[in-house]
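Readers should treat all values here as calculations from the given coordinates under stated rules, not as data from a laboratory. Note that the structure is a prediction, hence the values are computed from the model and not measured. Cβ atoms are built from the backbone, for glycine too; each structure is taken alone.
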Structure P
Amino acid sequence: MKLFKKIPNPREIRQKLGLNQLEFWNKVGVTQSGGSRYESGREIPKAVRELVRLVHIDRIDLTKIKRDDLIVAAMLKAQHPDLYKSLKKSAKLST
């Protein structure tokens, strides 16, 4: 999925997940009232769109991601690209 791509209507995503506005928007650091404005048509900033995609579409728990994990992943990708590709393929098969 392309980063910062326009996401579908956030209200539809929220309703499919069965979350109220407070639950949905708090997970990406947006107030309920701010989320309500986005659901009513106000343009969503790129950073917020990306957080919505990561948290609610890709289902990534941001509280579990640590900077060191990202550094290790980047190092693995740069220094051992074949191993990185193999692990990535295995991860896709297990989800």
Structure Q
Amino acid sequence: MVIVAGHVVVDPGQRDAYVADCAGVVEQARRAAGCLDFCIGADLLDAGRVNIFERWESQAAVEAFRGDGPGDEQGAALLAASVAEYDVAGVRPLT
């Protein structure tokens, strides 16, 4: 399993529009083969932060979906980013 997690920073005045513009990406990802979970959401405390969480069956599934990354419009809105991929060796359900 692969987890992609982190956050991006956008102009606080544009954050809600940025998140709304990501709805199509979230819908596509959730329909993609190998996607277990995909979420892009506004941070509760930081007005410019957008949190990212993805869970995929494999690295191949991530790469098949990812393609060339964010579109030009989304990429231009980013002021900073801190997102990484993590290879997961085991899972312990909490519920």
Structure R
Amino acid sequence: MELKKVEKISKALADPNRLQILKSLHKKQSCLYCSDINEIIDLTQPSISHHLKQLTEAELIISEKEGRNVKYTMNNKVIDQYVHFLVALKV
């Protein structure tokens, strides 16, 4: 994994609201819609959209348009690569 990507992921994970979104996605074990996230986190819609954009740009979540809604799922492949990178630092 490139250092630039590790940096982007680390910055995305540095916010408690984004961590809460990831935790909620993990707990759901499938997908969440923006309206679901709005019920979980007490933030305005623009703030939630900002956090979702950061997580999507870091490739931690995948957004998929379904009609007028957008559903979000965890990108386990990227998360596994990130964890593998961190574990490799431990040597």
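From P, Q, R, which structure was distance in nm of label points 7 Å out along Cα→Cβ at positions 43 and 75 = 4.0 calculated on?
Label of the originating structure: P.
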Fill in: Parent structure of the calculated result 32, given that relative contact order in percent (Cα under 8 Å, 6 or more apart) is the read-out and P, Q, R the choices
R
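From P, Q, R, which structure was helix-only ellipticity at 222 nm (-39500 (n - 2.57) for each DSSP H run of 4 or more, over all residues; to 500) = -8000 calculated on?
Q
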